[in-house]
Structure 1
Amino acid sequence: MKSVRVNVENFDTEVNKAVETGNPVFVLFFGTAMPETSESWCPDCVIADPLIRKALLPVKDAILLEAAVGLRDEWKGNTTHPYRVRFNVPAIPTLYKWSAVS
């Protein structure tokens, strides 16, 4: 499995590149790591991350795009966060299987 970190600014470019490969593409929305601990502020994200990676290992040529939503204050209660608005991300962690739009 290949994983690529993306952000709000390069999201569309990286998703399009991944989808164009024809490989299965997954996008994981998660809480950004805290500088003090290098671990996500989101305890559910910390638990889910290794489980998601393990589940995707058998998917041939899978590409995992890791989309950090920011620090806690940037996400919690922010109904205008770009990922909430554009992709209807309800909570984190959220994993989407991405496909090309026809």
Structure 2
Amino acid sequence: MEAVIATGGKQYRVAPGQVISVEKLPSNQGQRVEFSAVLLVNRDGEVITGRERLSGARVAGEVVGHGRGRKVMVVKFKRRKNYRRKRGHRQPATRVRITNIEV
């Protein structure tokens, strides 16, 4: 069984036991977390979609830890003006272990 969930403005394909990295959540390590924005469920080859059929669907998980993503370099440059700026950014993230999918 697998599902597609939406959180933090992104979509993730998840399955039970999988560990995913999502946008930072306001939960502590070891706390249970629930995603209610389920977009699609694949149950043994049967694909379930639609807002009315997935209105009660939930994906449950457990917070494994918090961290930051990989560094993204931001470079600004204007030619012939001797203007150069270099800056890095690391987005805060939360690692979640998916425990089960309920339809």
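So helix-only ellipticity at 222 nm (-39500 (n - 2.57) for each DSSP H run of 4 or more, over all residues; to 500), computed for just one structure, reads 0; which one of 1, 2 is that?
Attributed to the structure labelled 2.
One of 1, 2 was used to compute Cα Rg over 2.2 N^0.38 Å, for residues 4-59 alone, and the answer was 1.29. Which one was it?
Here the read-out was taken from 1.
Have a look at 1, 2 and say which one yields 60, 30, 20 for Cα extents along the principal axes in Å, as calculated.
So the calculation was done on 2.
Using the calculated result 34 for relative contact order in percent (Cα under 8 Å, 6 or more apart), pick out the matching structure from 1, 2.
The value was obtained from structure 2.
Comparing mean count of other Cβ atoms within 10 Å over residues 44-51 across structures 1, 2, which is largest?
When mean count of other Cβ atoms within 10 Å over residues 44-51 is computed for each of 1, 2, structure 1 gives the biggest number.
Each value in this text was obtained by applying a stated rule to the coordinates, not by laboratory testing. What you are looking at is a predicted structure, and each value in this text was computed from that prediction instead of being measured. Cβ atoms are built from the backbone, for glycine too; each structure is taken alone.
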